[in-house]
1. Check the numbers for distance in nm of label points 7 Å out along Cα→Cβ at positions 224 and 392 across P, Q and tell me which is largest.
2. For structures P, Q, calculate Cα Rg over 2.2 N^0.38 Å and state which one comes out highest.
3. Can you rank P, Q by volume of the Cα convex hull per residue in Å³, for residues 136-399 alone and just name the one with the largest value?
4. Using helix-only ellipticity at 222 nm (-39500 (n - 2.57) for each DSSP H run of 4 or more, over all residues; to 500) as the calculated read-out, with -15500 as its value, let me know the right label among P, Q.
5. Out of P, Q, choose the structure whose coordinates give FRET efficiency 1/(1 + (r/R0)^6) of positions 96 and 376 (r between Cβ atoms, R0 = 30 Å, to 0.05) equal to 1.00 when calculated.
6. Determine which structure produced the value 27 for relative contact order in percent (Cα under 8 Å, 6 or more apart), calculated from the coordinates; the candidates are P, Q.
7. Given a computed value of 14.9 for mean count of other Cβ atoms within 10 Å over residues 200-207, which structure among P, Q does it belong to?
8. Comparing Rg/Rh (Cα atoms, Kirkwood Rh), for residues 168-303 alone across structures P, Q, which is largest?
Structure P
Amino acid sequence: MSDSPRGVTRRGLLQGVAGLSIAGAVAGAGAAEAGGPPRDTGTTSTTPRRRRVHVDTVVVGAGLAGLSAARSLQHAGRSVLVLEARSRVGGRTLNHDLGNGHHGDMGGTWIGPTQTAIAALAKEMGVTAFDQPDNGSQVYYDGTSRLTYDDSTPVIGTAPPDPTIIGDVAAIVALIDQMAQEVPVDRPWDAPHAAEWDNKTLDSWLRLHTANPKTREVASSAFEALLGCEAREVSLLFAVAYVAQATDGSTYGTFERLINTRGGAQAQRFVEGAQVISIRMARRLGSRHLRLSSPVHRIEQDATGVTVHSDSGVVRARHVVVAIPPTLAGRIDYTPNLPSARDALTQRLPQGALIKAEAFYERPWWRAKGLTGATVSTVGPAKTTFDVSPKDAKIGGLLGFVGGDEARKYTGRPDALRRAVLANFATFMDDDRALHPTHFEVMDWTREKWTRGCPVAITAPGVLTEYGPALTAAIGRIHWAGTETASYWHGYMDGAVRSGRRAAAEILGRS
């Protein structure tokens, strides 16, 4: 380990928070590559439905985790069949076609340094990364004052409406980074202060370390985008572990790496869109090895294997990899019943509440105003924004993250959400052109039946220390994958890929 705690930079705090993404988030979706014909996805199953088949391993879920597991097993010479509930692959990544070769990333989007697993996979799949545009000033808005910060301004020494906020936040971030160094990334519940930290919420800890309500409001904005929740909903241990896991193991994880653009998790996007990685993996896997529209409803296990029941038929296998969010894994019927610790865990791992709202324009006009398009605000619903224009900048795109309480407030209210988000954009960019997009797209992950929220499962106090070991522990021939099970880049696309490979390695190591 080489990184040591350091003060958060001005760009890392303000512009980086605006860059928080559900990219973090992870394992994605899709029926066609951006601009490509739906029939050319390589994901249509030709396996006869309702016929009992035999394979070495069944994989439940065709997101980045499930497809990575299937790919690793197939490369090792094992027969696999992937069962996906949706009519598309990709899970929590999703391209939305805007025409003329452009798309909106409505799910996992960004990658950054130390996310080596997803970077290498994307390159192998011919999906090209490009640097996130990051020149200019970002905006801070507290409901009364709008301030811009240029690229050379350090955090300490700036003067938001409350001049103590930057110092407050920098001190808290430094302390969290220091605490994160105590956390074993694969066993957070074994940290020296695990019981103490898991006994309180992040919000209660923040209240002990700052009396400034605006500091807590900025923290709330960050966690709404980062986890899809409020600071009061998660344990301190979970939050600190999330920071610790923002690495590939070569350095210590830091809060700034989670939120930053340059040198952080939002450093790059994909020209073709993140979903295309899953689409191309599925194509290489082969249509005979993938069934779409096949939700799994029962898994039976005995001494010699597993029997998996889905809407498309029954599959007999030696092993099964369940690569879906824990809350969905808990809805499957298991025979015999799962151990009580695993069953209790899945009841206590809700998905975060996150909505992605994107407005597209004829061009990224805010750049001519010297703005990056990034905002951190204490007023929502879109408390963090980001420039999501395509690489060629032939159209402009602004993203607003709507998370936590704001997501719960606006879910199922698309017209109200559109008005409120566009009003946010107009205020933040100080320009009424924001009110008149050519396209406005919303992805409310809380309303997705086969996701139930985004970007990641969250844990309240007491969950990790009591049930954490059950998160990844195989139960006989049942193995678990998904970004929630990752030790490195937990909650991100990179973590999803790593988790699938880890599950495959477990199987290969047993036989």
Structure Q
Amino acid sequence: MSRKPGDNLPLGIVLGALALTALLYWPTSLEVIDFWQDTARRRYTHGWAVLAVSVWLIWRDRSTLNSIPGRPSVVGCIAVVALSVAWLVFFNAALLVPTMLLLPLLVFATIGAAGGLALAGRTAFPVFYLYFALPVWDFIDAPLQSLTTAASLGLLRLTGIPVFAEGNMIHIPEGWFEIATSCNGLHFVIVALAIATVHGYVDRYDRRSRVVLLLIATGLAIATNLVRIFCVIVAGHLTNMQHFLVRVDHYYFGWVLFAFSLLLYVFASSRIPWLRHQKPAPTPQATGVAAGQAPIALVLAAAALAVGPLWSLAAIRATVDSPVTSPPRLAGWTGPTPGSWAWQPVYANADERFVESYASERATEVTLVRAAYHYQRQGKELRGYGNSLAGPGYSVRSSKRGSATIEGRSVPVEEHLMIADNGQELLVWSFHGLGDRLETPGVAGQIRYGVHSLFEPLTASVIAVAAECRTDCDSARRTVEEFSASALTVLLPGSFPAS
């Protein structure tokens, strides 16, 4: 049956895939929105504009989309299911960024499943354009920060201002400025690349011309940020650090400069003589679609897209039969008793949590902390952004990973030196557990947890042991090691089976 005049099923498939993905994967969608509204880092606050451009590009191409024959893809359905399960693994593992980065892939695969590979290919650019609004760019943070510091230092030396750098800190006689990651110009670079990319796509420039556009945009974005930093530091030097740009705000000043750089971009891009337009791709001839084929394809694609979220709901509703772990009594140690320190680690929405103190004839007070999650989800995860092993009133001075020998076995441990507001120093060892076994901390361990949680709930926990550094931290370290050997064999017996 031929399409009726005014019908545009392919357009509906594309926009429907975009909307349905956002709705079904709403926990990640909300995280993305929070990311776009993060006024502290202000790294991806252009996200709504990118989404609007993406939708506009799809709408702009609606006539061509309507002429693409609809051929639902079994391979596309399989890809949607695989990506949906991958999302659930990352979601359960509390790996926020990977869940975000999967969203455009899910949209693309769903379009292919419901409308065919030709339709997916035609809409690939506007769908993947969404990555300009997602945290895929943070890998260039450190290089851009170093480049910005070095270039700013060079510019300031040309003015004769006494200046030197210490890491990413720039010192002048009147004070110092930190070139933090939020000041490295990454936001300018992302926005400039997004503008140049859509410019090349809309005007159908050839590949070489698009590369030139990207280079021009990137160079102007970096130069804009350097001018911003240079002006702020010079203003601090001339006004003894009292200028508005130093004391109040220089963020919007940067965007004013960026607006001028866009004018330079338009001027430069319009005067490169060898930029040539590609010929528009030929429009395929409209073809008929079987009457019963489209509804079946849409239902199958939607069902494939819903696999991960529905699996997640089933897991949440599953009965979790996990006994509550009480603070243990340990041979050779008195306790548990309420501690005399103010140290209270924060683990939001933990299913279990205790903070208890112990002592022995050989050792001073030791504090044992355990926080456990029987099932994790966004806002209720062991490694959540709001969680803190230091807790209120304490800060982490240093951290390192190493190993300790317990019951003849080398186990992974993270050592932290914490400082309280009152000057108290704590040496803290922390361990991670999955079920009743120790787990190596890191992304690999989180993914293993995510995979295991597909089939049965598994308790994730953190165990921390702290002792006060009085004369030095070496004696505290020996105390923590001795106590950890006793506590872990009780709290995580699966890693220390009885001989």
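1. Result for distance in nm of label points 7 Å out along Cα→Cβ at positions 224 and 392 over P, Q: largest is Q.
2. Working: P: 0.93; Q: 1.22.
Checked P, Q; max of Cα Rg over 2.2 N^0.38 Å sits with Q.
3. Q
4. Attributed to the structure labelled Q.
5. Working: P: 0.75; Q: 1.00.
The value was obtained from structure Q.
6. Computed on structure P.
7. Working through the options, I get structure Q.
8. Numbers: P: 1.10; Q: 1.26.
When Rg/Rh (Cα atoms, Kirkwood Rh), for residues 168-303 alone is calculated for P, Q, structure Q comes out on top.
Every read-out reported here was derived from the displayed coordinates using simple, explicitly stated rules and does not represent laboratory data. What you are looking at is a predicted structure, and each value in this text was computed from that prediction instead of being measured. Cβ atoms are built from the backbone, for glycine too; each structure is taken alone.
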